[in-house]
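Listed next: structures, encoded as structure tokens.
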Structure I
Amino acid sequence: MDYKLRRPLYHSFKENKLILLTHGYFLKDDPKELEIMKPYVPLGILYISAYLESKNIVHEVFDSTFASFEEFKTYLLKNKPKLVGIYTNLMTKVSVLRITEFIHQHPELKDCKVILGGPEIRYNAENYLLNGADMLVVGEGEQTFFEIAEFFNANNVLPTEVAGTAYLQNKTVFFTPERTLIKDVNTLPMPARSKINLTLYGNAWKEHHGYSMYSLSTMRGCPYTCKWCSRAVYGGTYRRRSAKLVVDELAYLKHNYNPDRVWFVDDVFTISHKWMNEFKEEILKRQVFIPYEIITRADRLNEDIIKILKETGCFRVWIGAESGSQKIIDAMDRRVNVKEVREMIIKTKAYGIEAGTFIMLGYPGENKADIKETIRHLKISDPSYYTVTLAYPIKGTPLHNEVNETIEANGAWNKISDRDYDFTRAHSKKFYQYAIRWVYNEVNFSKSTGFVNKLKFKTKSILAQSLMLLS
């Protein structure tokens, strides 16, 4: 195939061809998410929406979060969009495929084209195309989807020469040349939050947790090399909006929605200490204070940065650890010292900021002694919160490549989610499920007071270890 790009055709919008953006996440269909009830605004499609608006591309956004699949089907049949762009990730894959199937099987939607994008796309392109997608956006979405929409409006067909796309022709998958990432993310408009009912998110948080929470992004990409983490969209880049623009967005949120809290979705919020100082200056100068929560790494924290976080309103810091065993951290290529992680958790708490951490069990090479080290790590650092998950392989990651020969899927590709994949480990899946119980109960034993409580947690800890051995 000739991959040479021709000059895109730019025409004014001449007829009513409804372009629709959505994301396929239906909260009502996920019992686990309903129980947790921490919905986040779909920033990805709102960034694309804002970009389309800046280019005068007429479109709508259907926010599926608080809708049902039936309501979305009714919307599609009523409005009959000609082009539907759907953000796709591991969690929404099955719903997205249901949407795609419905569109292509319904006679009233026979002229509608389905475009999929998101982190799930790059390494599953053939599967998505064979399951009904008309075209894929591979990588960063704003410019690519704009060029697709512009060409479609002018020609009533999908383009074959737009960079950063994939499509099926004669049962063969064709990839166009890689899209160059947006160099200056300061040129991007603020996400088009007005396109959806943002207050539904704030109200859901308020009702279930006692405070409203909205999300905000300041950066794209992550330059670190953790083997289990996907880089399918932004690669290993680090691009960030100016501190001024970020505080502009905080001011916008405060004025229009007055959130109780803000969640910065960035992978490593404190990665640049220079940027952190600029952020502090903007916050203090403009007095735009909203309590906020972040994720970062221990090696990008120090006492000065913790002070800045405190001064600017940070109430909770999640510090990635993944394991208390240095052997496992090194196997993950985390490039951080477990002692430094403990130190930063303790220091963060000393400044009155809550410190959370993430733990991952079942990584290749982990044994019971490593899990015991993780328990010791949690007892010493005593984080305010911690989560424990079981390692799973995301396609395209180094971890997936390492365990690829032993990966098992519990069902057909188009019917299962990320929760249905596993690989051969040193022990059974049951072993690690009991190991998670061991971690929780042993840490609770350490933190609890009173003879009865301690006895309860120690008994559960011993039982979990016994079941690990039996499994």
Structure II
Amino acid sequence: MKTLNENQMNLIKEKTEDILENIGFNVMHKEILKIARAAGANVDEETCRVKIPGNLLRELISKAPSKYRITGIDGKENEVGGERQLCHSIITDPYIIDYETRLPRKPCLEDVLKHTAIAQNLEHIDIASMMDFPVTDYNDVSSSLRALEAHLLHFSKHSYCYAASIEGYKHWEEIARILLQEKDLKKNRILTVAIGISSPLAISEINCEMLLKACGNNFAIIPTICPMAGTTSPYSKIGTLVQMNAENLFLVALTQMINPGNPVLYHVEPSVSDMRTGSDLYYTHDKAVWKLASIELGKFYGLPTAATCGGSMNYRYDQQTGAEGLLFMLSAVGSQADIIQGFGSFYNAMGMSAEMQLIQTSWWKTSKHLIHGIDMNILEESLESIRRVGPCGNFLADEHTVDMLRSGEFFYDELYDYSGDFKHGDSMLKKAHNKVADITASIKSPHSEKLQKEIKGYFNSFYEKTRDSS
């Protein structure tokens, strides 16, 4: 699945270098401005503008690794940029799509536990992110921390840190030290840290500070780059593509100025501004094209890549959600991105559900099967089967049929309804709900009692401070 040819990518590269060399980037952090100047960038301290000459940009990008290893709390390692495509699940969104009412509502602790248990249980999920959202069970300042505690007590794989503040980042860093149980933080990359870019072409003081701290620990960086065509980027697919390429590469370059060799993902999430309403359309069909093009660009620069797996514009489990969801999943898997992001999310990236974590898993399996295509390696065995059966025969009991029955030659997934029975066949949603019930019937922590106690102790110290201050 290709969208850009080599000439087009070289043209985008040329225009991107022109943007970063002649327009530049606003960097709202004095220390990083000094680092950029020392690295050879053109820096104007008064306007906080940083411009990177093309030759320096290319040199810095070359320092970023094309593959790197991440570690889970359980010690399991995975290679980003290796042969296996890794998968990431979210744990919370601003809204949960309730199974009983089919309507959006705010998340509660039970949702956190369910979604964590599913991410922990699914073999193909290697990474999860716990967004900084409060839960309805608590209405004080401890709410987000209680959600994070519930998640960390029941999750042992690699984590993305999406901190909304420096204080939030510090919690993650301190927790990482507890989870590693005296292992070296810099040598055991159990966190990937999200750094936000403010489109167009700016990075805030908070994100600069988090970048410095994350690079100091050798954590991998995942950019949060979300230009909106028509408001924060040009109202065109190509204009937005070039801008977000510049934004991603600037962050790659900045990271290498701070800590040469520090891993950075090539990851962008563009959307379209609805000029009729002013709303942000995160999951338009054009995103599939952007997704393919951005992964091609990331690989063109020799960087590890990530692409979101699915999504839909509405919260309903209907034909539109199915069509959009499978389209986005197919483009993500077909792009050959190194990480497939965001299992569970839909509703314009504002809502998720436990059922959608499993439904998107089925779409992921579907996409992998379709992209695999036709296996030519079994041509001779198939021809031999035709010779044995001959004219007017049947293949039911042929040895080739028996050999192939459990080979995965034809697609099957337990969430799909193959019965054709409109009276008795369960829907994909109902099957997913039943599987959620099975997975979450008994949720247990994968950690030792000692580690659970330390995690609880860390959070309790903050809850006590909250009680004392109130």
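Starting from the value 17: which structure in I, II was relative contact order in percent (Cα under 8 Å, 6 or more apart) calculated from? Label of the originating structure: II. To test your reading of the models, identify which of I, II gives 84, 61, 50 for Cα extents along the principal axes in Å when calculated. Of the options listed, only II reproduces it. Computing Rg/Rh (Cα atoms, Kirkwood Rh), for residues 261-420 alone gives 1.04 for which of I, II? Corresponding structure: I.
The value 2.7 for distance in nm of label points 7 Å out along Cα→Cβ at positions 157 and 301 was derived from one model only; which of I, II is it? Kindly include the intermediate steps, with their values, before the conclusion.
Values: I: 5.6; II: 2.7.
It traces back to II.
Values in this text are rule-based calculations from the coordinates and carry no lab data. No experiment lies behind these values; they were computed from the predicted model shown. Cβ atoms are built from the backbone, for glycine too; each structure is taken alone.
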